[in-house]
Structure I
Amino acid sequence: MVLFTFNIVNIEAEVKKGASVPDEERIRITENNSKAILRILDIHDVKASFFIEISIAEKLQSLIKAISSKGHEIAFYNINSELREIEEAKKSVEELLEKQIKGIRQKDYKIPKEDLKMLGFGYVSHIDHADILFPFKRLKRDTEITEQDGISVVPESISPYSQLPYNDFVFQVLPMKYYKNMVFETLKKDDFVLIYLSSWQFTDFSRYRFDIPFYRKWNSGKRSKTSSISCFAGSTKMRWLPHE
């Protein structure tokens, strides 16, 4: 199976000289990008997991309700939040949705699994850095969801053939035909492939003058990314991540 996930995050990049994108506008960009994702998933009747960055969860309540009402999973993405902040965000969103939040994703800043278990999380999804050097970095490859300290650990998927991870950068730069073949070949060996994209990739960089590397602008924007997702979703059986 394919586990299709999205990191809902504000773009943190600086802007080019003479340009300005205040915090309120960054939130609006994130909301609009996320709504574009919802529309394309709805067209293909695909369900996904949305990992909301904890520091902006309070400002995205309407979006969170819209995502949940479409049948998608709401989870959290922890970039650098402390345990108390995670607990407060979890309680707030659970009251908003009247359902429990079971998943959390972490990258650099990792809260211990026993603390996440104490807060009522059922699984943690660990991801690595996504940048242009990935093809030259051999990563540890786990293929199974394991139980550690009372919580399920979902590993980041890596192709056994190309050694490429299924992160946002790889989805962005690879030709879709090659990417789909990579997924199908991996599923012949593994039970699942975990794919994740980031909401900022749907940003129109011709309109918002963020100072980002050229390779991050390639194949970005709503039109390009929704087209890629549409092509992929139309030929792949996908599901969300919740741990029962």
Structure II
Amino acid sequence: MQIAVLEDDPDQRDVILAWLEGGGHVAQGFGDGAGFMAQVGRGCELLLIDWMLPDTDGGHIIHWAREQLGWELPIIVLTAREDEQTTVSALRSGADDYLVKPVRPAVLLARIEALARRYGATAGTTAGTTVAGTAAKRHGAYEIDLQAVRIALDGQAVELTQKEFDLAVYLFDSPGKLLSRDHLLNRIWGLNADVDTRTVDTHVSRLRKKLKLDGSKGWRVAPVYGYGYRFEQEAAAVRH
């Protein structure tokens, strides 16, 4: 599907775009309502809209979309707000679905598929990074399937908890980036999670062992003293 994503947080926007592209969709991101309304046209097949925006709000964007693009376009609201009033406002404005952040990639893709079936749209397209038209994405020896919530190493599925899976997906979507412990904690566990940064260290340590993220399989999690981690592809794997 052709999906337009309106999310003012650049980190969250990049992650969502990576999830969508990994799921076989073609996605374009926008950081503000003005740019979104100026560029999104009728060729778009689904909208993902953040409710709280720097220059407007999700309700205004939805009203605009319904007036300009019609009612045959699926719209999903993504927001950190989970109060009943916001949910009701989003649905009454014309949204088809409502997801509270942090959103799991498998859940987001499943909701998109459900709306695609309802509207009769194509749920996904085969992109160069996907495997046989599925939501599987290869990174050397690793294969990540967002829909099945599965990571395979050398063709063998690795048993992971949901948080380990979410963290691994985020790392593979953020190669070379310097990631602080606080950043990872907020992205994977959420701003209101009752855990501390030691949880991040524990999960990174488990992933390093389970997925062999020590460089032996082409990727490694490198600790950055006093800060966090950097997820790197080994030079030999890049040349290969």
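Values quoted throughout were computed directly from the atomic coordinates according to the rules given, and no laboratory measurement underlies them. Quick caveat: nothing in here was measured; it's all calculated off a predicted structure. Cβ atoms are built from the backbone, for glycine too; each structure is taken alone.
Computing mean count of other Cβ atoms within 10 Å over residues 94-101 across structures I, II gives 18.5 for structure II. For which of I, II does distance in nm of label points 7 Å out along Cα→Cβ at positions 6 and 206, calculated from the coordinates, equal 3.8? This figure was derived from II. Match the computed value 26 of percent of Cα pairs over 31 Å apart to one of the structures I, II, and report its label. Computing percent of Cα pairs over 31 Å apart on every structure in I, II gives 26 only for II.
Computing relative contact order in percent (Cα under 8 Å, 6 or more apart) across structures I, II gives 29 for structure I. Can you tell which of I, II yields 12.9 when Kirkwood radius over Cα pairs in Å, for residues 14-77 alone is derived from it? Going label by label, the one that fits is I.
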